[in-house]
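Each reported figure results from applying straightforward, stated rules to the coordinates on display, with no laboratory input. In this text, all values refer to a predicted model and were calculated from it rather than measured experimentally. Cβ atoms are built from the backbone, for glycine too; each structure is taken alone.
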Structure 1
Amino acid sequence: MENLECKLPSDEPEQLIIKSQGNSDPNYGYDPEKRSIESLLQYGVINLDKPSGPTSHEVVSWARKILGISNAGHGGTLDPKVTGVLPCALGKATRVLSALLNAGKEYIGVMDLHTPEKRKRIEKIFKLFTGKIYQRPPLKSSVVRKLRIREIYYSEVIDVDN
């Protein structure tokens, strides 16, 4: 399925409003490559590769213990069996996690069918799951199991291997 419009709402350019012009004072702030370890641990964000098994909370807890810090949080919940990128904010960077929660996300899944199917049929069925859909999380889930509406902006069949 050729989908040239694979865009999320967060991909749209935002209008920048400039209230006033000014110059930055080089005596304040840090060059990224000159930041101290303490500064990185206080204002950093780490993209963790969450393995299958532990909860997102457990993975962040491990990072907190390994780094020896008291405050860390994650930008979204991945179910225990799910693997993937888990953005982890450290220290005062946890204050900006809400921006990550509202950002667009893409997911890649692997599906194993019991019988071979034609690519066209699979693509047709995928289109049924594009747009606003009702969703209830599975019985074993990290989130509250209430019926909710989710919007799927696009789906794309990457490969079919019969």
Structure 2
Amino acid sequence: MSSVTFCLLNRLLGEEKTMNVDFTNVADIEDLRAVPEGEYRCRVAETRESESPAGHTRWGLRWEILDGEWQGRTACWDSLHWSERGLSRVKFVLEAIGIPTGGEMELKAVQLEGKTAIVQIAPEEREDTVTGVRRVSNRVPFAGYSLDPKGAKAKA
């Protein structure tokens, strides 16, 4: 029996479920977090290149958890901004994933895929200025990366 037929039969027989709910303690917020706040051993699972509203190149990094209860889940997306202001963080993140930054270099976003780090995940709440909807998602603080000891051993 199809779900449509089942629904129609329930309606005809007066067997529709009545939902009894109290919204008093339900937050008016969209929670987009797939994992709780904390530090996780992660890998760059995907990179996306785009242009920021300011016009500079931006790399999006999707961090996937490698171990434990949340293994395989996306911890969050983070961005590297290739602007004068963003270069200090780019350097910090590259060093945390084991890419030397001692001088001039050429690098493509795809070269970051598979690299690992210990990533600090923290919630961030924002309000959509158009809809007024509040959303909470995961983010990485400015210095929320450290070298992955297991990843460093694998590279040695």
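When mean count of other Cβ atoms within 10 Å over residues 31-38 is calculated for each of the structures 1, 2, which structure yields the highest value?
Details: 1: 8.5; 2: 13.1.
Top value of mean count of other Cβ atoms within 10 Å over residues 31-38 goes to structure 2.
Check the numbers for Rg/Rh (Cα atoms, Kirkwood Rh) across 1, 2 and tell me which is largest. The partial results should precede the final answer.
On the way: 1: 1.05; 2: 1.17.
If we compare Rg/Rh (Cα atoms, Kirkwood Rh) over 1, 2, the biggest value is for 2.
Of structures 1, 2, which gives 2.0 when distance in nm of label points 7 Å out along Cα→Cβ at positions 71 and 103 is computed from the coordinates?
This value belongs to structure 1.
Among the shown structures 1, 2, from which was the value 17.2, 53 of Rg and Dmax of the Cα atoms in Å, for residues 47-142 alone calculated?
Values: 1: 17.2, 53; 2: 14.8, 45.
Among 1, 2, the structure yielding 17.2, 53 for Rg and Dmax of the Cα atoms in Å, for residues 47-142 alone is 1.
On distance in nm of label points 7 Å out along Cα→Cβ at positions 55 and 119, which of the structures labelled 1, 2 is highest? Each step should come with its number before you reach the end.
On the way: 1: 4.2; 2: 3.1.
Structure 1 gives the largest value of distance in nm of label points 7 Å out along Cα→Cβ at positions 55 and 119 among 1, 2.
Identify the structure, out of 1, 2, from whose coordinates distance in nm of label points 7 Å out along Cα→Cβ at positions 23 and 111 was calculated to give 5.2. Could you put the intermediate results ahead of the total?
On the way: 1: 5.9; 2: 5.2.
Answer by label: 2.
Could you figure out which one of 1, 2 the value 0.30 for FRET efficiency 1/(1 + (r/R0)^6) of positions 15 and 63 (r between Cβ atoms, R0 = 41 Å, to 0.05) was computed from? Before the final figure, lay out each step's value.
Working: 1: 0.70; 2: 0.30.
Source structure: 2.
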